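Okay, got some structures for you below.
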Structure I
């Protein structure tokens, strides 16, 4: 497969591409993560990812495919972003405790004036979490850079997840298998 550009600083997305043995460089650009009202949750994630892809494509000159992604967590019809602080993280995990929520990753790939955009949805259900479990996780793992205030591959995922319906790696931040299929459709395979 041809080398790509990952438009993300996420260590999880980097790790997933490394596991898939994809050759890539990382280029990031500050892009606006706000979005217009009235978009569906899937459209919201794609909109933010598209802004990232466009910004990095301008920097890179579009010689290589640019892969951008944005992951949001939706619970009870509300987007739960990255926690602002410890108290916010506690409230987010209390909201997720004992319920199911959707993890939606919007993916945009730009290459030679072509664009592929899609959203992948995984439903995650938590067991009822105790206050002590929530405090332990937040204080030890400090999930302040994660939508929904958790990372499925950390302690909270091991002890707190009751079920997953969809792509596990989507919850980590990138539905890698589908990304590889879409890159193949763009004609980036050697």
Structure II
């Protein structure tokens, strides 16, 4: 799950305020490609070079690994305000997972070449873009630590605590895959947790 981790530019109102700090930057930001994507559209396929990142303005994207047997393991879910990408931005790298929409989605597309130019050209915005890209990587580190250190019940509790509102938008079989457990195990965990009054 994509966590903002106190990122200054991962929430749209704050992002727009910060963009306005550099008057001629606004036009460049508004000129970025915006893509309208239907549900179950592949944004980027595994095995191809990833040389751009996307900001989800509306909708929901999942990232997942595919197995040789045709299975899928969810890596993360990325909703409004999340940056989606891979590797050490802005270094193009082969992406080992697929990015696919789960709802009708709108994204802003930012090529790494443009990101590098902006980082050098805009002294106010550059460090903030660096922060957003760092948060994208740190959120995955946080997820890996949860998978390794927490029990399935603790992982589910952390998932609900951190992303409760978003959890309602994700089918349970996708949540189970994200947590690294079976659908049956997730059902048992959910049955043991008291429902809010």
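Here are the numbers:
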item	result
Among I, II, which structure scores highest (criterion: distance in nm of label points 7 Å out along Cα→Cβ at positions 60 and 140)	I
Source structure (of I, II) for distance in nm of label points 7 Å out along Cα→Cβ at positions 44 and 172, computed value 3.3	II
Among I, II, structure where FRET efficiency 1/(1 + (r/R0)^6) of positions 36 and 132 (r between Cβ atoms, R0 = 35 Å, to 0.05) as derived comes to 0.95	II
Parent structure of the calculated result -13500, given that helix-only ellipticity at 222 nm (-39500 (n - 2.57) for each DSSP H run of 4 or more, over all residues; to 500) is the read-out and I, II the choices	II
Among I, II, which structure scores highest (criterion: distance in nm of label points 7 Å out along Cα→Cβ at positions 100 and 124)	II
Among I, II, structure where relative contact order in percent (Cα under 8 Å, 6 or more apart) as derived comes to 23	I
Structure responsible for 4.1, with distance in nm of label points 7 Å out along Cα→Cβ at positions 84 and 180 calculated and labels I, II on offer	I
Which of I, II yields 55, 42, 31 [Cα extents along the principal axes in Å, calculated]	II
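Coordinate-derived values only; no laboratory data. These numbers come from a predicted model, not from an experiment. Cβ atoms are built from the backbone, for glycine too; each structure is taken alone.
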